Structure 1
């Protein structure tokens, strides 16, 4: 499949089949994420794959409670991938302070996108999750308090026949220009 076709095919999935995801496929997705570029090659990420059903249930019950209820659909996903942000290299952090840019967020975004595109190619569905109770995620998974959890990714098989159509995209001339704003 051509890359652009794969990118256009990928969309957020919120309904998952009750079917486990093979470890080999998860490892391929992690390998794709590991290959992502990062500022000064800092690789400021750590991936925690939660595929144990009981642990995933406990994680979801706590992470999506209260004001975070909108993402309770994650309980259906056989796998939750937790992306922990690690400190970038010293030069990256200093450069980010001068530029007002958190390069580690860009880096984990690229790595996460590599992950979800590889998942799509393998016939898996994903959904990026940014709205969750971070303190409970840390408690359930034993993540040190000083670490930052910015993203969760729900992962699993889904019924492609029932999948919603992709959202419309803005026309290219509305989002891009050459040589000037």
Structure 2
């Protein structure tokens, strides 16, 4: 068994036409006695608009490895805070537990690891009358599992990144910009 010190992964999932339910977790996983553990402990202080919270499956059900969730955007209203601390929190926690059940995260290391999960909440999500909460849960659940799997498998590999250097561009990068 090798010790997981510092692994990073990300994933983006969305459903066509349902932009506000998109999920874009960025995951950092590592040993509690390493740099990830230090960062995890330092996140216990609150930052206005970016409240960190543990990923729990429900009351008194803190997921293992212990996971700190932090929103990527400033949460300004209780409706989006409730999405973050309810639906997205449940999806994240369920995904982490299922990663343990499926062997993606080694079960014998769950108390020696911690996870920092930066999660996306579209600032307009809670007020969108067409918000599909089931879709938002599904996207967050699947994207979290994928981000963890990618982190622990060192994906994408450096060879893949090099091979795609001139084939793939960032989806938000406009064609009109000078790209070198």
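Name the one structure among 1, 2 that helix-only ellipticity at 222 nm (-39500 (n - 2.57) for each DSSP H run of 4 or more, over all residues; to 500) of -11500 was derived from. Considering all the candidates, the number was obtained from 1.
A value of 2.4 was computed for distance in nm of label points 7 Å out along Cα→Cβ at positions 129 and 145; which of 1, 2 is the source structure? Only structure 1 yields this read-out. Set 1, 2, criterion distance in nm of label points 7 Å out along Cα→Cβ at positions 25 and 81: the highest-scoring structure is 2.
Coordinate-derived values only; no laboratory data. All values reported here derive from a predicted model rather than from experimental measurement. Cβ atoms are built from the backbone, for glycine too; each structure is taken alone.
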